[in-house]
Structure I
Amino acid sequence: MFPAVPAPGGGQVRVPVEAKLKPGWHYDSDQRVFVSDSGETFQPTDLPRKAKIVHKVPPPSGAKKLTKAEQDLQRYLQVILPPAESAAAYVETVQTWPCIADARTGPEISLP
């Protein structure tokens, strides 16, 4: 087995925080807020200024009703931090959010 080789470019590839929403929650990217099925909302305020939250899988276009599998895929998010910030430093913060079931750092990018 060969050891991993860091990707070229001086670390420009950012490692995100990978998160999974609890059942009954979704992320409204237009409003930048998490919303539960019961109407409860949560807006994260403990992230760096230029951080963004994105779905790992975009919602299917034109679909009015999602299948159960599509709904499950919508529970996976990435918190992309500014280049100077470490994903490992924010995993515990993301885990404390009431809408998050699981959070961890994304994989380190390397060449084979």
Structure II
Amino acid sequence: MDIESGSQYRVEFPFVVTTYSGYDVDGPFTDECWRPGCKDIPCAPDDFEMVADGIGEMILTVVDVHKPGKYPERVFYTRKWIDPEGKEFGSSKLHITTTPTFKRRVAGYYHNYRVL
């Protein structure tokens, strides 16, 4: 797989429901929201399984690919999320990783998981 500037990759990604605490004009509040990733649930005395509450997407947009001299090739990219309800969120922060790591990230979630 060749990675080129401007390419966009949409990856299926697990989400869990979590509680958000914040403040507004009426004072403190809590609300449920989606968080990318899985949670661990014990399934035996010495074991656990990874579970998700829903499936969303991670959107990776390649900004540039650069090979600095003798060092490994790097991919500069931005990341956004789409939660299971379709809401897009995430910052435009620039991320940097090596090309092999980026290819593993595009291949899907890092662990096996089950959707509840």
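All of the numbers you see were taken from the coordinates with simple rules; none came from a lab. None of the values given here were measured: they were computed from a predicted structure. Cβ atoms are built from the backbone, for glycine too; each structure is taken alone.
Which one of I, II has semi-axes √(5λ) of the Cα gyration tensor in Å, for residues 48-87 alone, as calculated from the coordinates, equal to 32, 16, 4? If you can, show how the numbers build up before the last one.
On the way: I: 28, 10, 6; II: 32, 16, 4.
Among I, II, the structure yielding 32, 16, 4 for semi-axes √(5λ) of the Cα gyration tensor in Å, for residues 48-87 alone is II.
In terms of Rg/Rh (Cα atoms, Kirkwood Rh), which of structures I, II is highest?
Across I, II, Rg/Rh (Cα atoms, Kirkwood Rh) peaks for II.
One of I, II was used to calculate distance in nm of label points 7 Å out along Cα→Cβ at positions 32 and 104, giving 2.9; which?
Of the options listed, only I reproduces it.
With mean count of other Cβ atoms within 10 Å over residues 16-23 computed per structure, which member of I, II shows the largest figure?
Top value of mean count of other Cβ atoms within 10 Å over residues 16-23, among I, II, belongs to structure I.
By the measure relative contact order in percent (Cα under 8 Å, 6 or more apart), tell me the structure among I, II with the highest figure.
I
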